[in-house]
Structure 1
Amino acid sequence: MTEPMAAADLERSINTARRAADEAIRITREMPLGEIRTKKHAADVVTAVDTAVERAVRAIVAEELPDHVVVGEEYGGTAGDGPTWYCDPVDGTTNLAAGIPWTSFSLSMAIGDRPLVAVVADPWRREVLSAVAGRGTFLGDTPMRLDAGPETLTGGVVGSEWAGYQPWPGMDGLLAALAERLCTTRVMGSGTLTLAQPSAGRTSGAVIGEFHPEDHLAAALLCQEAGLAVLDESGAQNPFPAAGGIMVARRGVADELYALWTEALSIFLPSTKASR
């Protein structure tokens, strides 16, 4: 168990995160994309905006909190024993490169596996969701403490996201099961925004096939602090899974969505069924 961070340090951390989010919004909206390059494969692209935002975040953290570590999507890094920041400067780079205004900025700070601070920014709506562990989630200055919500997925909306450019194992089965229940699904190209939407009360839940802290930890803390279920594949409340996927949901539908998710996984990967 990590020791709690002092209140003054938490305050400085959330102020740093909000400053970084404002800068990310500015750069994303104003900077030319530059040359669009590929990284691991042809469907994995990076722009000048991605690298510029991450450099700005690293500079802000170094200025405000020089003893903290940054792990980023573009420049890497290794988590330390103390405060570590996880950053995806542009989640949804394919959308950005294609001119589709559905991208996000993700930044979280954790000590060990305990997330403490989070921001997710939508540059195109100039919207920032933020959270501090134990203090709740805010959309701008508005607190987002949600009730249990609907008691059925029927008529609702659930988000998911590709594993890069293809479905994750079990995704097709989950979407089919949701369709059978007349629950609409959305796959829009930014896992960060997809996972964050339930914390703003916009969807019933979301399922991501493979958790990565740079992409998903901030949104997971937003949802947890908004009062939602945040589950790993074992069904434990866990905003920082060590492996596998992550599910967030309003509590009124969490059991139903979790059952559909695990059934889809067990059908695709029969060897896992006995352990669930």
Structure 2
Amino acid sequence: MSNKSLHISGLTVSYGRRAIIRDLHVSPIQAGGITALVGPNGAGKSTLLRAIAGLLPASGKVWLNGQNLLAMSRQQRAAYVGFMPQSLPAGVGLSVLETIVTALKVASPTGNEKLLRRRAVAVLERLNAVHLALEPLDRLSGGQRQMAGLAQALAPDPELLLLDEPTSALDLRHQFHIMRTVRELTRSGRSAVIVLHDLALAAEWADTVVVMSGGGLYVEGRPTDAVTPVMLRDVYGVVADVVALPSGSLRIDIRDLTDNGAAARQAAGDAA
């Protein structure tokens, strides 16, 4: 499946007259890997995922494995793309199993109820979360809710997973569990595009890091190429050292903010 990929070209997403993403071009995202979307708040990361998932109107080109996603209906797109929002809705009064069946019905609205329930159980078994099947969604812990959200996204067996901050507000154990699960899912040839705020986590797990700023692309590449002192200065407004660790992760040591004139001048001198 190495010839399969996600292509994003000339993508623009607007709210009313305000363009949140402007003419975005990203290098082809190959199947079988994890791509981390990083950047400050308001950079357009979540907007990008929602546009690819068909939840926001967009113009431009978004092609997945030769299929034009922007030309698809929501039902058609649900068979190709699994989307996990930042948080699941509260007060829905459904069990985990019922929420997964509901997600399956988007892609298969005429599907047999019993078969859909079996598929939902199979997804939970794959994630080692079948014990959550009958639990009310509103009673789950943070880590359990994230696993339920991942199960919903995975249920239609999509070729592309879009995960919006799947590790937010989770402790280290649950962060590792979620990221290891995503890595295992990509080994079957899926692509995963994940919004992350933790740059060290992105460097440890992602094959490619895409840095967004102001609704556009700042840089993309391997973690060690994308996460640099210059990027941190320009995009995040911090003066920092980046240390590559033997584990493959990165340690970011922040020394100052760039609104400190002396620190900014020092950073500029270091980069030059």
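Given 0.40 as the derived value for FRET efficiency 1/(1 + (r/R0)^6) of positions 54 and 118 (r between Cβ atoms, R0 = 25 Å, to 0.05), which of the supplied structures 1, 2 does it correspond to? So the calculation was done on 2. Can you tell which of 1, 2 yields 0.95 when Rg/Rh (Cα atoms, Kirkwood Rh) is derived from it? Going through each structure in turn, the value belongs to 1.
Using FRET efficiency 1/(1 + (r/R0)^6) of positions 14 and 142 (r between Cβ atoms, R0 = 30 Å, to 0.05) as the calculated read-out, with 0.35 as its value, let me know the right label among 1, 2. Derived from the structure labelled 2.
A value of 23 for relative contact order in percent (Cα under 8 Å, 6 or more apart), calculated from one of 1, 2, originates in structure 2.
Taken together, the values in this text are just the output of simple stated rules run on the coordinates, not laboratory data. From a predicted model like this one, the values you see are computed outputs, not experimental measurements. Cβ atoms are built from the backbone, for glycine too; each structure is taken alone.
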